[in-house]
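Every number in this text was worked out from the coordinates using simple rules, so none of it is lab data. Remember, predicted model here, so these are calculated numbers, not experimental data.
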Structure P
Amino acid sequence: MSSKSKPALDRVIVIDAEGAILGRLASYVAKLLQEGFKVHVVNAEKAVLSGDPLMVIKSYQIWLKIRTLKNPQKHAPRRPRSPEMIIKKAVKGMLPKDNWKGFIALRNLKVHVGIPKELANKERIKIADADVSRLARKFITVAEVAKAMGWKGYEYLSK
């Protein structure tokens, strides 16, 4: 029996991003997407970015100040503000850009803030290679970066 004839339910993976380093998490997720899995990333706001927190926030905010004389809705660079889009853009950067395989793989990625009801009883995978305990320096969570970028959803999480 070939791997293509397996039911679609076996090809769905739920990954818990709590305490995971964003770059390592994104590379692991990109590899799973290229292998044909459907990936759900939960607790996106609890992933971490390594580095000095002020430096990380400033590097993200630089892109907000870039303007263009053309139509800024079409031609300006876009920096994501929500944790879902920050993680999705990190994964997108690790997928193939020169063919449709990367585009199709990205459609199989779903990122969630918190844990949605339909995924609450499913088994969640923690990636050991991406654990924050490996870091020997400062880090900042994706929620804190998103809040500094203007994300409004942090009020929802604090309640």
Structure Q
Amino acid sequence: MTARSVTHATFVLDRVYPAAPARVFSAFSDPQAKARWFGAPADSGWVQKEAGMEFRVGGREISVGEMKDGLKIAFRALYQDIVPNERIVYTYDMEMNGKRISVSVATIEFKAEGGGTRLKVTEQGAYLDGLDNAPQRELGTKDLLDALGRSLAG
């Protein structure tokens, strides 16, 4: 029998990007813009198996794929609240090789600052059965925010 456990954790990440809030918000809300930065690094061997995004309250987003080593990852989100250019709140779960590893609530806030945007990400997660943890998720989110910055710059 598998030992069951749940660990709860919250992390907050703050970034400033040299782009207007509408442009940063669009990087999250426009499927083509989001595809430029959201996902596995180009050198990871990631093969996308399924993807879709319906950006509206009650809409869903999905990304399912496989790494070159055979590891299968699934991300499934439900948009709970959207205030254009100000806030996005969504719930999501992650699966690894068909096993749910976490369920989270993520809040993304966009605030004008100088000529750019302060982006604040708050994630509250339930990490399941020792298959995932907050430090790993925080590191992965930092990597995504770095990719977002590169996308906005280029």
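Results, tabulated for the structure shown:
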item: Winner on relative contact order in percent (Cα under 8 Å, 6 or more apart) once structures P, Q are ranked, highest first; result: P
item: helix-only ellipticity at 222 nm (-39500 (n - 2.57) for each DSSP H run of 4 or more, over all residues; to 500) derived as -6500 - corresponding label from P, Q; result: Q
item: Parent structure of the calculated result 22, given that percent of Cα pairs over 29 Å apart is the read-out and P, Q the choices; result: P
